[in-house]
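Novice: Have a look at these structures, which come just after this line.
Any read-out appearing in this document is the output of simple, stated calculations on the displayed coordinates, not a laboratory observation. Quick caveat, the model's predicted, so the values are computed rather than measured. Cβ atoms are built from the backbone, for glycine too; each structure is taken alone.
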Structure I
Amino acid sequence: MDDIKFGTDGFRAVIADEFTFENISRIARALACYLKKREKQQFHKGVIVGYDCRFLSDRFAMRAADILAACGIPVWMTKSPVPTPAISAYIRENSLPCGVSITASHNPPHFNGIKIKNKFGASVGKDVTREIESLIKNRCKAGGKKAPAKIEYVEIIRPYISLLKRYLNFKLLKKSRFNVVVDAMHGSGAGIVEKILSNTGCRVKGIRTGRDILFGGVNPEPIADNLKLLKETVLKEKADLGIALDGDGDRIGAMCPDGTFISSHQAICLLLLHLIENRKFKGKIVKSLNTTTLVDKIARYYNLPMDIVAVGFKNIASKMLNEDILLGAEESGGIGFKGYMPERDGALSGLLLLEMMAYKRKSILELMNLMEKRFGKFVYMRRDLDVKLKKALPPLKYIIGKKVSRIENFDGTKYTLADESWLMIRASGTEPIVRIYAEGAAKADTRKLIEFGSDLI
């Protein structure tokens, strides 16, 4: 088949349907062609290839490595499953032109995927994926008569942990006495936070750290419905904070000591305030279109510029590469920070929440309550529907009795109402579903918006 298409972040498909060894070979061959064409001076440095804990991820990674090597591209192969941010860190540390992560991130267990990272450690943009798609379609050939390039195994977790420690105020964390539960959701981020906090005063308990190709019966996405075990463990252990990582460790979910879920939006805003108030950072804020209005309020309060981009962290990363970005964030819990890589990192996000607690000497629940008192409360909800959008959504004037003040169509359709609540509908870029997002001042209003959106499509 010739219709391999890259979505919001890489190529993802159902295993044994479109995600096959043959298609991985075609993608790897096209990537080799691209590197030889666009990175003529650098491709000889090689490509790092890593993988997550999914079914056959190690085999798919080995197939990609074999094809790249056969095409004359040296390969640095991870010895075990690794979080995607560790791959990005290795690219930057070793000045490689590219990296590959075999992962479907938060998708259901029957999916797998491939993420391609550029020399900055960020996800490649549309210009690159379109060229790779074209090379696949045209059946490019990058091999030669020479012997295959080498494949060498490398350990990339230690340098990744060193990078995290350098970014954090580790002296402050060493003195802290937090009780933390980390839910790896059976993903490749298992053990990272535990290793970082091992020589501190913190007590850390990891759960769902082992490999399970069915992820315990839930998608490895750190949203409230999938974190019942984390809630139970936080309450049982009387933890100060619960941290959850997605399947490849680049996104965060979190939980308060009383079992209250900290949404990705709340975590984004807490970390934004931490960078501004405690770290004294400045710069532009960039967020995806489906991210909380609370970010806008904080930006206005501190008189900071803000850009809104289409869903997909690659759109945020491109801004981080070219502008002075304080924080970049997306609805799904992917957050990038000034002075770090132009890439999201779930472990870093969780550790920065702990750092904020240490700076302020307040519990996470106190910090959330203070934030809501200052900037207001917004209740966010999302619903995923197994349907297709058959036609364009109408330019509505009223929704649930409230006037529509603005409509944005550059990524799905977003209706913003006069009271700053909003409804957004878009087809997922990683799964064959339609997502309905909504945010209002109260749970009842947000639920009404979600129901309205469901009826609309």
Structure II
Amino acid sequence: MPDGTEQALTLNASDPAAESSDNSPVASILVVDDEAGIRESLEVLLGLENYVVRTAANGEEGLNFVDRESFDLVLLDLALPGQSGLELLPQFKERHPNLPIIMITAYGTVENVVEAIRAGAENFIQKPWDNEKLLADIRSAIARHRAEEENIQLKRTLKQRYNFANIVGKSELMLRIFDLVGQVAPSRSTVLIQGESGTGKEIIAKAIHANSPRRDKPFVPINTGAMPSELLESTLFGHVKGAFTSAIASKKGLFEVANGGTLFLDEIATMGIDTQAKILRVLQDKRFMHLGGIQEIQVDVRILAATNVDLRQAVREGKFREDLFYRLNVITIDLPPLRSRREDIPLLAQHFLDYYASENGFAQRKLSADAMRALIDYDWPGNVRELENAIERGVVLSSGPVIGADLLPGHITGRSFQDALLEHNPNSSLFDILEVIERRIIVEKLERCNWNQTEAAEQFHIPLSTLNQKIKRLNIEIRKKGRE
């Protein structure tokens, strides 16, 4: 996983917009509209849902309200005396960037909708509105807003308590792990981190290192399953010139590079028995020799190891040394799969939405209710890494602020892209459907080409000018910088 994204790990399953059992207010909403009848009708409607409602007849009153009070959502009329809703929208956003704003108007045009969404509006409601749809939109917007605020607060709390810069956590399973990490980090003990692929083992290792006395020394990760035995040993222990055919110069190994710090051995079960014996000796004696060397080198390195297989079973099968297993298994951290903590999915999803929108130079992205339900219902065999990939895909393929279920991989939603497209747009013309498909194909090609338009045009076998025309016509947002 990319460094900044590996790991928000988290959330509470309760619906932030759900009514509490003691009938207390669920949220606070500001209505800004110059028509007294509209203000009164909304106040009554929202009051029936137990919302606290404040009303303002113009933009100045509305801005004064948000300066004095905290709101979960603003309903902002487009046509207001003095400054219009579109002029006021950025002023609200300047004061409270994460505050969701739903625009309401009787004079909506496509241009107004596009301008409002680009300026940060959550949604655009046409007068006269359908009460049920309006309330559903409000509940959805407030739920997302509270999830975002909770995510920010959780990150701040964990940063203060544990120095977990890139981890968010609230589920009971993860909070127990965070407490364990906080306990073992200051020690010198070896830690074995177990869990399925994609559960975030490396980020837990980084958190242990970051909260240890070794934090100012190197953290050196290596995937031991990614290279053959001879190359792995040379990488770990270094070699002297002439140790083997291609050893044209002496080279330090990672144990020396990590001296004073932490060496993270990922997929340790894949190491050969001979290499395991050498790792055991370093753990016991803090000494090793370069390949082909005769001089012992002493190091002070803390070992953190990770595996996605049952090491006890590997010991029984003779594939893993029993003595090394007990040396590594001083303290064990078992990371649960994502399917065992489905309540963590919404904030994880929001974390990745924020990250990939920022990385791609996009405006903030959100998931539709259908998309979120699909994510929560899916079993995630690839765990957090698979969720991250699904969100990245949705962000890259999206043309607006809301990512629907049609932009998620078909194996997650259980529907093909074509089925989802037709279901989502039952009244769309053939031209509209083909345009959506064309847009998706172009975005996917640009992503594969690292957003190099010249390369994409060559692969499409069309002139660059033709591709640029299509990008403009389909309103495709070009990433400011391709990912490294």
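Novice: Thinking only about Kirkwood radius over Cα pairs in Å, which of I, II has the largest value?
Specialist: II
Novice: Can you tell which of I, II yields 0.45 when FRET efficiency 1/(1 + (r/R0)^6) of positions 40 and 112 (r between Cβ atoms, R0 = 30 Å, to 0.05) is derived from it?
Specialist: Values: I: 0.45; II: 0.75.
Computed on structure I.
Novice: Given a value of 15.6 for mean count of other Cβ atoms within 10 Å over residues 288-295, point me to the structure among I, II it was derived from.
Specialist: Details: I: 21.9; II: 15.6.
Derived from the structure labelled II.
Novice: Looking at structures I, II, which one was distance in nm of label points 7 Å out along Cα→Cβ at positions 120 and 448 calculated from, given that it came out as 4.3?
Specialist: Working: I: 4.3; II: 3.8.
Derived from I, not from the others.
Novice: Of the structures labelled I, II, which one yields 0.00 when FRET efficiency 1/(1 + (r/R0)^6) of positions 104 and 272 (r between Cβ atoms, R0 = 25 Å, to 0.05) is computed from its coordinates? Before the final figure, lay out the partial values.
Specialist: On the way: I: 0.30; II: 0.00.
Of the structures listed, the value fits II.
Novice: Here is a follow-up. Assign the value -10500, calculated as helix-only ellipticity at 222 nm (-39500 (n - 2.57) for each DSSP H run of 4 or more, over all residues; to 500), to the correct structure from I, II.
Specialist: I
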